[in-house]
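The data blocks that follow each hold one structure.
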Structure 1
Amino acid sequence: MKLYEKTIESKIIFEGKVIHVRHDTVELENGARAMREIVKHPGGVCIAALTDDNELLFVRQFRYPYKEVVLELPAGKLEKGQNPLENGKRELLEETGAVGREYMTLGKLYPSPGYCGEIIHLYFCKIDSYHAQQLDEDEFLNVERISLEKAVEMVMNNEIPDAKTQVAVLKTAALLNKLNGK
């Protein structure tokens, strides 16, 4: 099987500030046609920033779709024309005031590949210095430090529901175990 769907027609349904929605008609490999609803998103970046005391920087912020405060690693939407790593460095500084060093990629994440084209780029860094936060005027959040060991425990106990944070925490723990020969 080729496992490929050919786009026959694409119709834009909605164009928003952040997302665009379209209906695509596709041809399946058996020749049949099907409809796909696609959310186009510019993508995002997430940073697992580790202190010298082996703590990760987290942010707590209200997430409107869930109507609750969510614990997450610093993250943000990709800005047009900016590469993911530079975007991540900017988000880390804006949200936490931290500047990182020794950045390493943790790969990319497709948060919901059934209907959304968003790609989140994950990075790890060690914190080099701190400055003042540079929050956007519509951004309100609290910064917290949580030990990496506790963060892994929280992920495994379903205390952190955010997918990008779960993956970045677990990949950071695995990376550090590998680097430390464990």
Structure 2
Amino acid sequence: MTYVWATIVVALNLLWLSLVFFGLPGNWLMALSAMLTAWLRSSADASDHTPFFSIWTLTAVVLLATLGELAEFWAGVVGTAKAGGTRRGALGALVGGMVGAVAGTIFIPVPVLGSLLGGCAGACIGAWWLELRGGRDMNESMRAGVGAGVGMLAGRVVKVIAGVLIWLTIAVAAFWP
């Protein structure tokens, strides 16, 4: 029965991993699936006192999910700052990245690419616009915007890497007693 549980959680988490490419919280769904599986298995087989996942595995998965979300959330802000942008531009990157990801998902109907391009373009436009409105010249504003867009892309890559690490951690822990 252990291998059935392991197969179910690994297959389900592969589905959740695919959501990360769309900018959705697939990493958290993988963590919740692992916790739920551990709880369901312990409830179903009270005679077996060995946990399905150790507390260390579950803690590592939650930490990876947290790091992935923080990286994605702050990447546009950091990209703006590295490109010489101000706090205004960082705020524009943050808001623009979120709005752009949603708009890109709706208006660019290409799976994965729509939300990614929308988020990067939104961060770029948001940082550029607020830098320009704050009195900076076009070149400085554009540099901050490009930095925000590149930062947003880097953040999504880090989140996907965290998702792959979560999936691998759960897959190995599920099949390796």
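Coordinate-derived values only; no laboratory data. Since this is a predicted model, take the numbers as computed values, not measurements. Cβ atoms are built from the backbone, for glycine too; each structure is taken alone.
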Computed 29 for relative contact order in percent (Cα under 8 Å, 6 or more apart) - originating structure among 1, 2
2
When mean count of other Cβ atoms within 10 Å over residues 16-23 is computed for each of 1, 2, which one produces 12.2?
1
Upon calculation of mean count of other Cβ atoms within 10 Å over residues 152-159 from the atomic coordinates, which of the structures 1, 2 produces 22.4?
2
Computed 160 for volume of the Cα convex hull per residue in Å³ - originating structure among 1, 2
1
Working back from 0.85 (FRET efficiency 1/(1 + (r/R0)^6) of positions 24 and 96 (r between Cβ atoms, R0 = 25 Å, to 0.05), computed), options 1, 2, answer is structure 2
From the coordinates of one of 1, 2, semi-axes √(5λ) of the Cα gyration tensor in Å, for residues 56-103 alone came out at 21, 14, 7; that one is structure 1
Any idea which of 1, 2 comes out highest on distance in nm of label points 7 Å out along Cα→Cβ at positions 32 and 160?
1
Given 2.6 as the derived value for distance in nm of label points 7 Å out along Cα→Cβ at positions 72 and 136, which of the supplied structures 1, 2 does it correspond to?
2
For helix-only ellipticity at 222 nm (-39500 (n - 2.57) for each DSSP H run of 4 or more, over all residues; to 500), the calculated result is -29000, so let me know which of 1, 2 that is.
2
